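*Asks:* Right after this note come the structures.
All of the numbers you see were taken from the coordinates with simple rules; none came from a lab. Here the structure is a predicted model, which means the values were calculated and not measured. Cβ atoms are built from the backbone, for glycine too; each structure is taken alone.
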Structure 1
Amino acid sequence: MAIRLNMQKTHVKSVVISGASGGIGLALARHYLLRGATIAALARRDELLQALAAEFPGRVHCYALDVRDAPDMRRAADDFIGRVGVPDVVIANAGVSVGTLTEYTEDIDAFQQVMDINVLGMVKTFQPFVAAMRREQQGTLVGIASVAGFRGLPGASAYSASKAAAISYLESLRVELHGSGVKVVTICPGYIRTPMTAANPYPMPFMLDADAAASRMARVIGQQAAFAVIPWQMDMVGRALKLMPRGLYDRLFARAPHKPRRNQ
């Protein structure tokens, strides 16, 4: 009975999702749409957003933009709030991953892009909604981080650093909003079958399909959990990695396969 009451309390009617044109973002959008929610779908690829809107007439508000553009994000937020109201949930999901090595000058641009999208893009996704949620004394801000943020992965230094920064940022935000009625949820996926992981040249244990991952994420969001790793097996892996002594970690991962660099 307690679970049913909690589910009713956190029923989601409106959701904002960045990176909604593919991968986890699209799977989350479809999950909520199939359950009757109205969606603000944010992504750069307008044609994919329009295809989703055609599938669910009248319930998808499309915003073709780049999460690095703060004025565009504010305009989208103001438009959605004006049309639908303050959203129940805002999911900062947009992210990129590419192999990077510090020794290559040309990888500096890749570092900049990854950090701008994965960290500052999250800030710019949340910022236009925080004051309105505070006034309503409700709402949930969800950041999609990664298990890759637990330790620095070789060949993925930009991605690991960005996700570690996202985890710390979300914790700071959660504490800042404590007692306001606005919840902050940090979700750290392991390996999810998406175009982002398709190029990884190494084993990816406990991989989930995007739809299965979205269902589990939505459950965590509904429970308003502060922090969750999906799937749970990767939580065990992540805990082990965090506890591993630096010397042992260095020896084990020094020869690990790297994600391909963009220029390879």
Structure 2
Amino acid sequence: MELPVNKFKQGLKGDKPLWGLWLGLPDATCAELVAGAGFDWLLIDSEHAPFELDSTMRHLQAIAPYGVPAIVRPEEGRTALLKRILDIGAQTVLVPMCDTAEQARELVKAVKYPPMGVRGLGSSLARAANWNRIPGYLQKANDEICLIVQAETVTAMANLEEIAAVEGVDAVFIGPSDLSASMGHIGNPDHPEVVEAIENGFKVINAAGKAAGLLCINPAKAHHYVEKGAKFVGVGVDTLLLGNAARQLAESFQSGDNKSDSTGSSGY
């Protein structure tokens, strides 16, 4: 058995943008359902959604057979928490609220085994090492770990050049929602000042040779941000997809607008 190659980390070096889907529904059936939909990556969000370590692992297990890379966003960048997330099989983590280069350096240490970092060794208990059945896991794991730090405050944007320059940081994700709040435009990530800050941030990240990303569910704007330098973009959220589709279906029946539609199947 070989150590899985981190397809997301490889994809960051390619020429094509990587389109992803945010996962907030903790039932693993939801993850399995969307894993075969054709996205370039999926993100398990335990910062804002009700995931615990075991439900995160079930998501990773449900996604694995489909070959789509899974990113895990923890609620914070604690060393012990990151160690456990990596041990259950995550190869890519997106850590929120990274405001300084010093924080970024500490995160690099947290996700890397010595001598590059301080990640604790427990491979006989780790799904990531297939419980010690992957030869040379400890020697190879660092190469397949991908660290994304999230810049989402005015402070982070002011320190962005230094953050992006940190060795071991593979990508920087700009959080439009929290950034808009930090800039005094809460709830309005499309404010011109916020958009300008994001686009300038992409220039800084790309100049450092790192990949830039964000979440943007507006298709036209998502393509615009790719043109401005974004490499990976989250373009949907599972909760929104389900909620919006359910609302639209209900409205179509309540209004009677679907009476003339005879294109659908009468079965499941």
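*Asks:* If you rank structures 1, 2 by mean projected area of the Cα convex hull in nm², for residues 101-180 alone, which sits at the top with the largest value?
*Replies:* 2
*Asks:* -12000 is what came out when helix-only ellipticity at 222 nm (-39500 (n - 2.57) for each DSSP H run of 4 or more, over all residues; to 500) was calculated for one structure; which of 1, 2 is it?
*Replies:* Of the options listed, only 2 reproduces it.
*Asks:* Can you say which of 1, 2 returns 1.3 when distance in nm of label points 7 Å out along Cα→Cβ at positions 117 and 189 is computed?
*Replies:* 1
*Asks:* Now for a separate question. For structures 1, 2, which has the highest computed value of FRET efficiency 1/(1 + (r/R0)^6) of positions 45 and 173 (r between Cβ atoms, R0 = 30 Å, to 0.05)?
*Replies:* When FRET efficiency 1/(1 + (r/R0)^6) of positions 45 and 173 (r between Cβ atoms, R0 = 30 Å, to 0.05) is calculated for 1, 2, structure 2 comes out on top.
*Asks:* Please state which of the structures 1, 2 yields 14.6 when mean projected area of the Cα convex hull in nm² is computed from it.
*Replies:* 1
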